[in-house]
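What follows are several structures.
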Structure 1
Amino acid sequence: MVEANIRPVSDEVMDDNVLPFAVAPLDLRGRVVRLGASIDSILARHDYPPRVARVVGEAAALTVLLGSALKFEGRLQLQTKSDGPIDMIVVDFDAPDRLRAFARFDAGRLATSDADLLGKGHLALTLEQGDDRSRYQGIVALEGQGFEEAARRYFRQSEQIPTLVRLAVAEYVMGKETSWRAGGLLVQFLPEAPARSPDLPPGDAPAGTPVTEMPENDAWVEAKTLAATVEDHELVDPTLSSERLLYRLFHERGVRVFSAQNVKASCRCSRQRIANMLRRFTPQERADMVGDDGKIVVTCEFCSIFREFEPAELE
């Protein structure tokens, strides 16, 4: 493992962080994410069925892989809308380290469906750079391909960057306790030499435009081949460090790691924010929200925190 100088590979396992890395001989850049307590906390709040929890865990790992590259305080949101049993997933990553997520699903359809849980629809990645900056959104069709392939298509169409993504989610049992873990690996071909630059079709080409497939660069073929050997269990193994994983994959070429970035489960909701939102409704609309106990009740979809308001305090 190479950093400023050659040093031994660290076997210290650090959950809830992102480790950036580079493989210079292959013009490869990437990140490894390992989510432990953060994703377990998110999933436990909702008590999702295991099949739903795995899909939400994959979406969260992917969002962290992408959002952790932000160089400013902003937000990356991943959202799916589809016709599958899980008809919506929303994941927010607030740079530099805050993660939250929730899913909406049809329990009846989930119990009778063995097919792809997302179905057909679209995945939207929305980048918000603050109040005074632009908002960017990229959309990828969901056609049963899953998050790994959707990410590859997004970067190919929107960013013109050859990309490979691997995601894994698992529920670990230790005695009577269970916990969720998620992991991901993102590798991208970012050559500095023009001779290595990939020849990709423009993402905004009109529909039906013939695309000439160009042979892939040898360095990217090698990088993809090495990265694709990672096993699901390696991405979520609580005894395998991110550095050791990268060494397994790229030690023959030499891999350099950079400072890790921590991640935590955190919702931006608060009693004050919700009160301000309720005040934007008309008095009649708020009156319609009052329950049998004379109070307005709001539950956050992300963190499941239950809050009660007296109608008078919203006047």
Structure 2
Amino acid sequence: MPAKKRALITGITGQDGSYLADLLLEKDYQVFGLVRRSSTSNYRRIEHLKDKITLIPGDLLDQMSLIQAVKEANPDEVYNLAAQSFVPTSWTSPLSTGEFTALGVTRMLETVRLIKPKAKFYQASSSEMFGNTPHTPQNEQTPFSPRSPYGVAKVYGHFITLNYRESYNLFAVSGICFNHESPRRGLEFVTRKISDGVVRIKLGLAKDLKLGNLDAKRDWGYAPDYCRAMYLMLQQPKPQDFVIGTGVAHSVKDFVKAAFDTVGLDWKKYVKIDKKFIRPAEVDHLVADASKAKKILKWKPEVSFEQLVKIMVEADLARIFKERK
């Protein structure tokens, strides 16, 4: 029997990391996850996987810990998903965002180059790199114009990955993923704030929902669909970057309306605009042209926008019911 493929996931405790671990275990991989040592462990998203994966302590700020982790995992594939990934926080913590989200990628690539140069490397790039580009929709050739410290850091991570691929002949690729959501999304993100807030209003636990710019548009998809694309990128014969998205943009208002509709309420009665949630520089219109991924990876999203909103609201409904019991 051939040995199981081995994968190391940084950011395994996050939304994408946990879904990717689910997917790789289904494909009979041996899965290792890099976790930061902290005073409070947040393993909520991987609770159901605890006995099936191996967690290794490590930190994107500490090169030696990454070297030890790669030696221990001895991976065939490395998925670098760890980052400071919340855009508003990048305004209040621009330096730490740069350390984790930009330089952390270099440390990870350098570790792979030194310890396991034959491993395939995936870098989580982001549609936030496009920022306020005048080109719509955005594809692999669209110039970057980031509008936040997070977007700037992601551009660095993207180009350093390309640089290591070309300089050291590593199989290193970037997936430029547009917004992707799920019930495992953090409560600080607007989509999850909406699904959670709608349920609390429905159950009489809250009176209103405070939001920022309702007109901002995003190309929103379902996280497990995007993790499937990440996996497919590392199964290709040659390394190349891909834009991943649905090709359809919806406004925050669309998301709000769909969420309130799911529980049978009129959103206009409950939503209040709060200026503190409006970003210093807003990205107005991002929408993916994922035709390359459709053609080469044979990838397409399976869950629609409406299904995504319903999945999230129903999951929060079930969770809050359970918590109240």
Inset, instruction - Out of 1, 2, choose the structure whose coordinates give volume of the Cα convex hull per residue in Å³ equal to 141 when calculated. - result: 2
Legend entry - Structure (1, 2) behind the derived value 17 of relative contact order in percent (Cα under 8 Å, 6 or more apart): 2
Legend entry - Entry that produces 0.65 once FRET efficiency 1/(1 + (r/R0)^6) of positions 225 and 273 (r between Cβ atoms, R0 = 35 Å, to 0.05) is calculated, selected from 1, 2: 2
Legend entry - When mean count of other Cβ atoms within 10 Å over residues 161-168 is computed for each of 1, 2, the largest belongs to: 1
Legend entry - Of the structures 1, 2, the one that -7500 was derived from, the read-out being helix-only ellipticity at 222 nm (-39500 (n - 2.57) for each DSSP H run of 4 or more, over all residues; to 500): 1
Legend entry - FRET efficiency 1/(1 + (r/R0)^6) of positions 49 and 185 (r between Cβ atoms, R0 = 25 Å, to 0.05) - structure with the largest value, from 1, 2: 2
Legend entry - Source structure (of 1, 2) for distance in nm of label points 7 Å out along Cα→Cβ at positions 65 and 265, computed value 4.0: 2
Legend entry - Among 1, 2, structure where FRET efficiency 1/(1 + (r/R0)^6) of positions 57 and 145 (r between Cβ atoms, R0 = 35 Å, to 0.05) as derived comes to 0.40: 2
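Where a number appears in this text, it was derived from the coordinates with a stated rule and is not lab data. Computed from a predicted model, the values in this text were never measured in an experiment. Cβ atoms are built from the backbone, for glycine too; each structure is taken alone.
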